[in-house]
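Each structure below is given as structure tokens.
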Structure P
Amino acid sequence: MKPLEGTHHITCITADAPRNVEFYVGLMGLRLVKKSLNQDDPTIYHLFYGDETGDPGCDLTFFEYPGAAPGRTGAGMIHLIGWRLASTEALSFWEKRLSDHGVELERTDTTLRFADFEGLTHELRVVDVPDEPLTADHGEIPKEFALQGFDGARAYTIDPERSAGLLTETMGMRPIDNTTFESRGARRGSIWAYDVTDQRGVQGAGSVHHIAWADYPDDHEAWHEQVVDGGMSATPIIDRFYFKSIYYREPSGVLFEIATIGPGFTVDEPLETLGEKLSLPPNYKNLRDELEAKLTPLPDIRRLRQGTSAKF
């Protein structure tokens, strides 16, 4: 069984899908690689943002719950998403771009921290890793300054020691210190870290729903057995059409998923037009007219990718 290949995707909650698209495509320069629906609640969107080809490792996704109250991070919740940048010049580019659009920033020599319009916190980091950069094309963002995929995530916990055994012994992560771990496979890796709090969180708009770790399809059943043997109450393997999934809550309370690398987002639409139309898994295709009538209209994706008239 091969090691996990770092972060597959991170799924969050938004109350406003149109503004979410404007922010993550228009401002942040990610590509909307799949416009689909929440397969557990098909009346709402599941939007997938990523690099130009929709690869695992750069896949930020959102469920839209229109009008949802704001969330509040606390124990058992991710509170920060880290992204890779190639250079301090890229960091300075983003400092200017974000500040020009009214985004409040915290800058260090190698990091830039900010929140989206719903309070979801991101950190851009200048890092030196061997992983292939995962970038998207955007008319206003030079390729060398684009986001290069996830560097990792930070979560709150009451006690980080309660999760260490699962992370190292069951999931094969390498401890960096008492609260920081690295998941690394042959091709990719990412950082997972904890901060201690006694505050309880509330799920809502601007909060993270879960994080997924990447495995290979041939190893998926073995990983299911591994996490069950490690004491986790895991779901059966669930076919999400674009990948297969296993879900469980790690001991600190964060919802984990292990998701397969593939078959991927081009299984039902060509690479050239990813994300431009509503994509439905086979068991929902007969409901297209009904669902399209209920879902929130979204901005013109091609316009946003060109960098034209986005509203943040």
Structure Q
Amino acid sequence: MELREIVIIGAGPAGYAAGLYAGRAQLSPLLLTGREIGGQLSLTLDIENYPGYGGSSAGELIQTMQKQAESFGTEIRYDYVTGVDFGNHPFVLTTETGGEIRAKAVVICTGSSPRHLDVPGEELVGKGVSYCATCDGFFFREKRVVVVGGGDAAIEEGLFLTRFASEVHVVHRRDQLRASPTLQERAFANSRMHFVWNSVVEEILGDGASGVTSVRLRDVTNGATRDFSTDGVFIFIGHLPNTSLFEGVLDMDDGGYIRVDDHQQTSISGVFAGGDVHDHMFRQAITAAGAGAAAAIEAERFLARLGNRAYPGSIRQG
């Protein structure tokens, strides 16, 4: 069984930032990617709102993050954690390949996943299907888009989209919104916002070449279907934190997000978390990266105390 100073679980912005900072601290971190590289960034084609990044491709940003982490000694291993034992120290992680890894410190960056409609055509992510208006709204200037959902997130993101799209059509399965009264007032007052009540999306139409062209809607009151033309579909029916692995092991809130203190530490000393796995407010690449970096800083301090040595400040900025 191999022993590592620090193991990072997850290959999104939080995980790579943690790897970079832990690597600069000469901790030889091991980063286990899981099945999805890039976290929520993998769900968007372009990105223009990451400070200091001059490109536009989300995939390119992910690759840049990975290479930078590797350049400071982070080992990237394409494996999936299937079990954890935080009851004893060093901690034990079991992986999909059958290996067991002992870790003196663990940083959890497993992120969250958007709830899916689970309808045909939803696989056209980056071709008109999106789960992030902040990420992709800019690319739908003067276009017609559909927003699916009726809660705060759907209306907030829909209002954001009106800065770019010529028409924003909110498709909701009920005849009234679940969003807060203030948001509803703003939405109904916005001339670019329109509402399709008592309807659900049964299929997203289009292809990889032309992108999304329309959605097939079903009226829940009478079962009638119709095709509704659109250039994009933004789905906001909630997020699920990727925390099932830690249920009953770490403290979580009612939504399943890991609770952390001001030092990014979970309910178990030596186990830290960063990014969307604990943050259900912002869900941005930049905020996730910041939390991942903070978690690595605190993990290094934990290891310094564990080894009865002074914290050298080795991973402070500079």
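Here, each number is a calculation from the coordinates, and none is a lab measurement. Bear in mind the structure is a predicted one, so any value in this text is a computation, not a measurement. Cβ atoms are built from the backbone, for glycine too; each structure is taken alone.
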Among P, Q, structure where distance in nm of label points 7 Å out along Cα→Cβ at positions 83 and 163 as derived comes to 4.8 = Q
task = Rank structures P, Q by FRET efficiency 1/(1 + (r/R0)^6) of positions 27 and 195 (r between Cβ atoms, R0 = 35 Å, to 0.05) and report only the one at the top, that is, the highest.
result = P
message = When mean projected area of the Cα convex hull in nm², for residues 131-242 alone is compared over structures P, Q, which one is greatest?
response = P
note = Note: mean count of other Cβ atoms within 10 Å over residues 75-82 at 21.0, derived from one of structures P, Q, originates from structure P
inquiry  = Given 21 as the derived value for relative contact order in percent (Cα under 8 Å, 6 or more apart), which of the supplied structures P, Q does it correspond to?
reply    = Q
query = Which structure, out of P, Q, was distance in nm of label points 7 Å out along Cα→Cβ at positions 107 and 147 calculated from, if the result is 2.0?
reply = P
note = One of P, Q was used to calculate volume of the Cα convex hull per residue in Å³, yielding 147; that structure is Q
ask   = For which of P, Q does distance in nm of label points 7 Å out along Cα→Cβ at positions 59 and 123, calculated from the coordinates, equal 1.6?
value = Q
query = Looking at structures P, Q, which one was helix-only ellipticity at 222 nm (-39500 (n - 2.57) for each DSSP H run of 4 or more, over all residues; to 500) calculated from, given that it came out as -7000?
reply = Q
remark   = Calculated from one of P, Q, distance in nm of label points 7 Å out along Cα→Cβ at positions 91 and 251 reads 1.6, and the structure in question is Q
